[in-house]
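**Q** In the part that follows, the structures are each spelled out as structure tokens.
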Structure 1
Amino acid sequence: MLVVLLWDKPTTMKYAFVIGSSAFIVPGKTISSGTQGNWKYFLRINAIYHDTSAPAENTYLDVDLDIKDTDGTPVTILSNKPITGAPYTIKTDRDSVKVLRLDGTPIIHVHQLDDESAMSLEHNISAELDVQAPVVVIRVTGESFVDRLHIRAENEKLLINDNGYASSAMVGHSDLKFTEAGVLL
């Protein structure tokens with residue numbers, strides 16, 4: 001007996017990164033910096049929180065970070081744990097990772113949005129999220145340095161050095177990359 005299984009081309013899981021007031025929907029779970037052929041991630045999503053009623057299921061947002069704060073102090077985190085002995089604290093929740101200076105001011109906040117919060121974003125972004133159906137929507141805010149890039153992610157805009165992005169939804173076919181020239185998808 002010969003059994004043939006046919007299925008459509010496998011779909012790639014998509015991740016939406018909401019940074020400032022822009023959404024970047026990509027098939028990868030990292031944000032990298034560098035130049036052509038020499039990319040290094042500075043944010044990687046290792047695991048996401050899955051809202052489940054099963055008590056045995058212990059899921060949470062898990063990230064790796066490799067950035068510098070505005071004073072140039074390295075902030076290196078693997079699986080939500082600090083690697084460097086730098087003066088910062090990490091606050092985690094099931095859907096959030098915050099890196100704070102010792103005085104409590106934020107360096108970076110990586111937050112997994114629930115469906116309701118994601119769909120209440122600006123209409124152009126929620127419409128694109130509805131069409132693209134990413135597996136998760138991650139909001140990133142804060143101010144840091146990555147290589148020679150000064151990244152400021154505020155509620156209203158994303159600034160990479162002097163390049164600004166606001167109120168847009170962009171879809172890419174590769175990982176999200178930040179360069180001196182701006183964003184590459």
Structure 2
Amino acid sequence: MTELSVDVRVQVARWRNLLVDAARCDALASPLAALTHPHWEPMELQALWWLRAESLLPVGVLATRLGGLAMPRLSRLVDRLEDGGLVSRERSVRHDRRRVRVRLTDAGRALTDELNAQVQERMAKLLSPLQGETRSALMDILELWVQALTVQARTAEEVAEETAELASVPDELLRASAA
């Protein structure tokens with residue numbers, strides 16, 4: 001583990017204990033895991049929900065959102081959803097035609113409205129033990145946390161992009177610029 005201050009170690013231990021206790025109360029199960037439909041599998045429903053949340057996703061990002069689903073399995077999943085008229089695939093015409101993105105169809109959007117109602121019900125049950133101001137305070141803190149995570153992710157993404165750009169520069173150009 002990296003060098004952490006005593007304060008951070010204490011907070012991490014508290015958070016771990018809170019997560020364990022929340023799991024014991026069945027509060028850590030993903031609201032998406034509870035999605036049900038007579039015709040579609042839970043993983044297909046989760047894919048639809050993510051597409052509703054993000055509109056248009058590259059297949060690799062969708063695989064990540066679904067817990068790192070292997071590409072052959074994801075391809076079969078998207079095939080089933082496409083055959084069912086719920087999603088469509090789009091290829092990038094500008095850049096690399098191998099890059100495929102997935103988008104909901106109108107029928108897919110209608111189904112995800114039903115799914116979203118299920119997710120909201122599960123989330124409402126999780127929040128129901130808290131009252132007004134306490135619930136609002138929790139939401140405020142969670143928003144701050146997500147904003148901080150977003151900044152951190154952007155910074156890491158920018159570093160990765162810069163590293164990739166440097167890796168694509170021929171060695172002789174780097175040597176010439178260093179001289």
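**Q** Output the label of whichever structure in 1, 2 has the greatest value of relative contact order in percent (Cα under 8 Å, 6 or more apart). Don't skip to the end; give the middle numbers.
**A** Values: 1: 28; 2: 17.
Structure 1 comes out on top.
**Q** Also, quick follow-up: Taking 1.12 as the value of Cα Rg over 2.2 N^0.38 Å, for residues 29-68 alone derived from one of the structures shown (1, 2), identify that structure. Mind dumping the intermediate values first?
**A** Details: 1: 1.62; 2: 1.12.
Corresponding structure: 2.
**Q** For mean count of other Cβ atoms within 10 Å over residues 13-20, the calculated result is 10.2, so let me know which of 1, 2 that is.
**A** It was calculated from structure 2.
**Q** Here log10 I(q)/I(0) by the Debye sum over Cα atoms at q = 0.14 Å⁻¹ has been calculated and equals -1.03, so which of 1, 2 was it run on?
**A** Label of the originating structure: 2.
**Q** Here's a follow-up. From which structure (1, 2) was helix-only ellipticity at 222 nm (-39500 (n - 2.57) for each DSSP H run of 4 or more, over all residues; to 500) calculated, if the value obtained is -22500?
**A** Considering all the candidates, the number was obtained from 2.
**Q** Quick one: mean projected area of the Cα convex hull in nm², for residues 85-140 alone came out at 4.8 when computed from one of 1, 2, so which one is it? Let's see the in-between values first.
**A** Details: 1: 4.8; 2: 6.5.
Answer for the origin of the read-out: 1.
**Q** Using the calculated result 2.5 for distance in nm of label points 7 Å out along Cα→Cβ at positions 45 and 61, pick out the matching structure from 1, 2. Walk me through the intermediate numbers first.
**A** On the way: 1: 1.0; 2: 2.5.
Label of the originating structure: 2.
**Q** Of the structures labelled 1, 2, one was used to calculate mean count of other Cβ atoms within 10 Å over residues 37-44, giving 13.5. Name it.
**A** 2
Since every read-out is calculated from the coordinates, none of them should be taken as a lab result. Note that the coordinates shown come from a computational prediction; the quantities given were computed from them, not determined experimentally. Cβ atoms are built from the backbone, for glycine too; each structure is taken alone.
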